[in-house]
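Next up, some structures in structure tokens.
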Structure P
Amino acid sequence: MTRRAALLIALAVATCFGGALPAAGQASRPRPPVPVIISSDVATGLVGGWRGGPSDIDDGFAVGMALGLAGLDVRGIVVTLGNNNLQPEVVVAQRIVRDLLHRQEVPVLSGSSQRLTDPAVAWYDHQPLPAECVNEGVRFMADQLRGRRLTILAIGPLTDIACLVLNYPREVANVVEVVAIMGRRPGEEFELKGKTGLTDFNYVMDERAAHVLLESKVALTFLTFDLTKSALVPRAAVEELRQRSSPAAKFFYEAAQPWLEFWKKTFAEDGFHPWDQNAIYYAVNPAAFVCAAAAPTVVPCAGTPYHNADPNRCPGHGPGQKHSLDKEASQLWLDPAGTPKRVKVCTAYASPASKASFLDSLFAFLPR
């Protein structure tokens, strides 16, 4: 067989299988970027608002990280109520995306300013009013999902994604998966450095929204507290940002300072946990995490209104519970040993090297 004949046969085989063969000596083509929408309560740098003190900084770092990763195609940022009031959060997102990272092609949309009501709002004759929650962010997600498959990275409460499920079932069929930061082991009480009374914030901020997702057919992946608390960015790593002269690096360094002081005073940890950046990293490197199919269970906490009655299935609750748990009416338990295995749960890094690679990637998006 001549070389020309062999090449023609190879091209024919490639055509039959719908692909192209790599050229001699070349690696196969890299995977195209993963198209994603980010739903976030980004509040990096804000002080005050409904929570009083400094807001969590990890959402802003996560948005920046997503925009800097070649493996992601960020279609838009939908801002939702959570770490702070909605409109200040929108200002933060616009500043990061447009002014500091110069990604004017990435739209920033306003999502929900309030959680889904429970019970849901209805007409006087009990007919449902499902569209009560629809906003520009939800409409944007629906538009993006028409004719294309997308992953949604939920690094805040699930309010807008649940509204999407309730109102756009045809478009929701194109959601590859929703990756969320929430959930716990059965019977687990959240604890950091010996301090208890912590809540599953993204879940607690809109429990009904989480229930809507759990009752849908959408593929769900949860990155749990066990996983995300195990990574800490030391203050020394943040201090290195002072060596960079870019406005973006200056902003993130200065915006982090109030949160770092608050965290050290509260938990005696000199640094911050990159909770939400785990979801971004998972989207491009899921093999870096230990994940398994799991059964989700919503466990109601006994008693009203403070859920401090005995007996009580919710760890941390009871007559002596801390006031921080008063708003926690239920908990989301994720059990790999249970059935039916409706969701995926990620509970650890695949290896020390995987964790190290994740931590090394956190500030790569910041120009020097």
Structure Q
Amino acid sequence: MNKLAIVGSGTTRDNAPFNDDSFDIWVFNEAPMYDWCKRYTASFQLHKEEIYAGNNVKQPEYWKWLQKETKPVFMNKQDSRVPGCEVYPLQDALDLGGFKFFGMTISYALALGILKGYKQIEVWGVELSATEYQYGMDTWSFWVGFAKGKLGNNFVLHSGEKLFDAPLYGLEGGVDFESNYFTNRITYLDNGWKSADKLLKNYKKLFEKYISNNEFEKTINLFVDFEKAALQAGEYAGALSEAEKWQDKPVSRNEFETAAAVAQRDGDNKRSVMLHNGGMVEYVLMAWKQTSDKNAAKQLMDFLDRHLVLAYDTGAYHGAFIENQSYIMKYDDLVRANGGKIKEISDLTKAILYAN
């Protein structure tokens, strides 16, 4: 094959070409163990041994699975316990780019795809919206540019394209967003929300089915995916609400700042409640598994319904936060493109963030 699809776990993963055998498909870490990963030809596990062989909160059986995996698993060093282990050619990748510049696994994957001579590379499910990805964002930008230079139009991003859409210096400076900016954001976020909400409803139906059939292990394993789906659907909803709020009014940077600070503060409080309820869900799950009691099953469903709402609301606050953060960054980019200087965080925003 000369075509490669690199698939992350973001929203657009379901649109990846799983049914097109002309593509090799590379995924990451525990992805092959999830139902959404319908097909893959290789996976990446570039963490240290104490992480991949240790306690895995996402997939408790991951280490056992890894010891039986025969498809290629690209790893940092040889591990004879993993049948599919292939050592990642780090020096070759460093020589390829000319710099020591790898801040996340997706950057390693893209470099390897180029090294292996794929003529067409497409990327799905890599939105990089979470805070944990900020460290490696610049390295991803570097390797996207490198791949675009090597492959031209045969390198295609199907997710995260907005990371590479910035005002043109000297041409698009100022502080006013283009007239259709929020309209386009609303369309994009509404489509994302519909897709995420559909996935969430499907998980809800699966839960009801598994609980009804006393399928304990499937129910337990689905819990992490269920929570993640609720967070993601809420994130789109929160972001969409902010875009709709700002659509038809002139907005200052301080207003974006204040909205982001409020969302961050309230979201932290909601997340604490969600985590507490998650502990209760796990407790009731174990009680139901041990007793097969119908009342325990009903109680479990009640806790799951509550957890769905809490996770959704937590995601909504996070979505509002990152959406307003994106407006701040765009605002600052416009100012810089016009040769101006950006302001520091306002006193009001500081008061909101650090209030008890």
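Bear in mind that the values in this text are calculations on the coordinates, not laboratory data. Keep in mind that this is a model prediction, so the values were computed, not measured. Cβ atoms are built from the backbone, for glycine too; each structure is taken alone.
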- Query: Comparing FRET efficiency 1/(1 + (r/R0)^6) of positions 101 and 125 (r between Cβ atoms, R0 = 30 Å, to 0.05) across P, Q, which is largest?
  - Reply: Q
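Given a value of 0.99 for Rg/Rh (Cα atoms, Kirkwood Rh), point me to the structure among P, Q it was derived from.
Answer for the origin of the read-out: Q.
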- Note on the structure: From the coordinates of one of P, Q, helix-only ellipticity at 222 nm (-39500 (n - 2.57) for each DSSP H run of 4 or more, over all residues; to 500) came out at -19000; that one is structure Q
- Item | With distance in nm of label points 7 Å out along Cα→Cβ at positions 149 and 293 derived as 6.6, matching label from P, Q | Q
- Query: 0.00 is what came out when FRET efficiency 1/(1 + (r/R0)^6) of positions 53 and 181 (r between Cβ atoms, R0 = 25 Å, to 0.05) was calculated for one structure; which of P, Q is it?
  - Reply: Q
